[in-house]
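Down below are the structures I want you to see.
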Structure 1
Amino acid sequence: MGFALAECLAAMGARVIMVCGPVQLKTNHPSIQRIDVTSADEMYAACLKYFDSCDGAIMTAAVADYAPVKIEKEKIKRSHGNMVLELRPNKDIAAELGKLKKPNQILVGFALESQNEMENAFSKLKSKNLDMIVLNSLKEEGAGFGFDTNKITILTRDGKVFNYPLKSKQEVAADIVKKMISINYPSQFD
């Protein structure tokens, strides 16, 4: 979804800085500057580095909420007992950008929910100071990870809800960008 959004924005004339984790996907548009990272901490640092100079950010990455406290350099061999894995919370990139967001910036988040979808998405929208959030459901067939299609619901800061049917990720990206523009420039959509 992030790649489709980056390509859509670049095709509309935006200069895009795309911070992405380890994926096999390629960017095509010359106006996309790709910053590859391999960890949640690296993604956090890159997002903070570039956010101040941006008109906004779209947070599509599915960054894990937790990371192992200790990372082993070698394979862990099987033993006869149970193993305890200690986890620490990763930094919340969207929440941090929400604290830093200036009035002229737009911040869009994504929520993949499996229960209380609308309630959890609205809570995330408010707690992270987002302008809108794109809700994905694990319950929709053909949507989300591993598909070329997606079905989304967009929730906005003013409490509005917009439902979209299953579409290609390129069409979904266009819907998201159009909604972002309508939030920033509502007079153009009256």
Structure 2
Amino acid sequence: MSIGVIGRKVGMTAVFAEDGTLVPVSVVAIEPNTVTLLRTPDRDGYSAVQVGAGQAKKLTKPRLGQLKDLPRVRDVREFRLDDVSDYQVGQTLDVSLFSPGDTVDITGTSKGKGFAGTIKRHHFRRGPETHGSDSHREPGSIGAGTTPGRVYKGTRMAGRMGGERITVKKATIVRADAERNVLLVKGPVPGARNGLIVVRKA
């Protein structure tokens, strides 16, 4: 595993590469991230760096006790590492972790699309539209009768679509703007505008 940072999705745009081609990019704003905790195998059973970002309006007393003199961060994520000796509590992580050409894994929560049928949700085929058919968008059979006498778990049906944790792997950093604290990532990233995004080195 590798270290990463917490950011917010701003939106999408396009930039010109050096060879003149137009590259579609997602803009991810990276607020200064603070290392809030170091986990070690002796104490926690594993080693990881806990990173926080954003500004919380209200925190619980246990959380305030843990943060102590650190900024009151709103969002916290952990990054498992083999060795945490290169990091210390209170250290700031920012866009400088990345450079153009780096490959990264980007994790976010996809847009929620509400209740959806099987055609939209699972790409089922529709039934005949003519010849007296009543099965246009119905899902069809969901199992046999006496055996097994139940519907298997995981059977694809209509239901809520989206709102799931999605990871886009091996996306390419096009630009890393340290002045504006912004990353430009080639292609789309999951989630709606202002959605929480975690960017880690692939």
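Taking distance in nm of label points 7 Å out along Cα→Cβ at positions 40 and 64 as the quantity of interest, name the structure among 1, 2 where it is greatest. Don't skip to the answer; put the middle values down first.
Values: 1: 0.8; 2: 2.9.
Greatest value across 1, 2: structure 2.
Work out relative contact order in percent (Cα under 8 Å, 6 or more apart) for each of structures 1, 2, then name the structure with the largest result. Could you put the intermediate results ahead of the total?
Details: 1: 16; 2: 31.
Result for relative contact order in percent (Cα under 8 Å, 6 or more apart) over 1, 2: largest is 2.
Among the shown structures 1, 2, from which was the value 57, 26, 13 of Cα extents along the principal axes in Å, for residues 80-135 alone calculated? Don't jump to the answer; show the numbers that get you there.
Details: 1: 57, 26, 13; 2: 71, 26, 20.
Computing Cα extents along the principal axes in Å, for residues 80-135 alone on every structure in 1, 2 gives 57, 26, 13 only for 1.
State the single structure among 1, 2 that was used to calculate helix-only ellipticity at 222 nm (-39500 (n - 2.57) for each DSSP H run of 4 or more, over all residues; to 500), giving -9000. Walk me through the numbers before you get to the answer.
On the way: 1: -9000; 2: -1500.
Value -9000 for helix-only ellipticity at 222 nm (-39500 (n - 2.57) for each DSSP H run of 4 or more, over all residues; to 500) corresponds to 1 out of 1, 2.
Given a computed value of 0.20 for FRET efficiency 1/(1 + (r/R0)^6) of positions 48 and 168 (r between Cβ atoms, R0 = 25 Å, to 0.05), which structure among 1, 2 does it belong to? Write down the numbers at each step before the final one.
Values: 1: 0.20; 2: 0.65.
Of the options listed, only 1 reproduces it.
Work out Cα Rg over 2.2 N^0.38 Å for each of structures 1, 2, then name the structure with the largest result. Mind showing how you got there, number by number?
Numbers: 1: 1.10; 2: 1.37.
Comparing 1, 2, the top value of Cα Rg over 2.2 N^0.38 Å belongs to 2.
Every number here is computed from the coordinates shown, using simple stated rules; none is lab data. It should be emphasised that the depicted structure is a prediction, and the values quoted were computed from it without experimental measurement. Cβ atoms are built from the backbone, for glycine too; each structure is taken alone.
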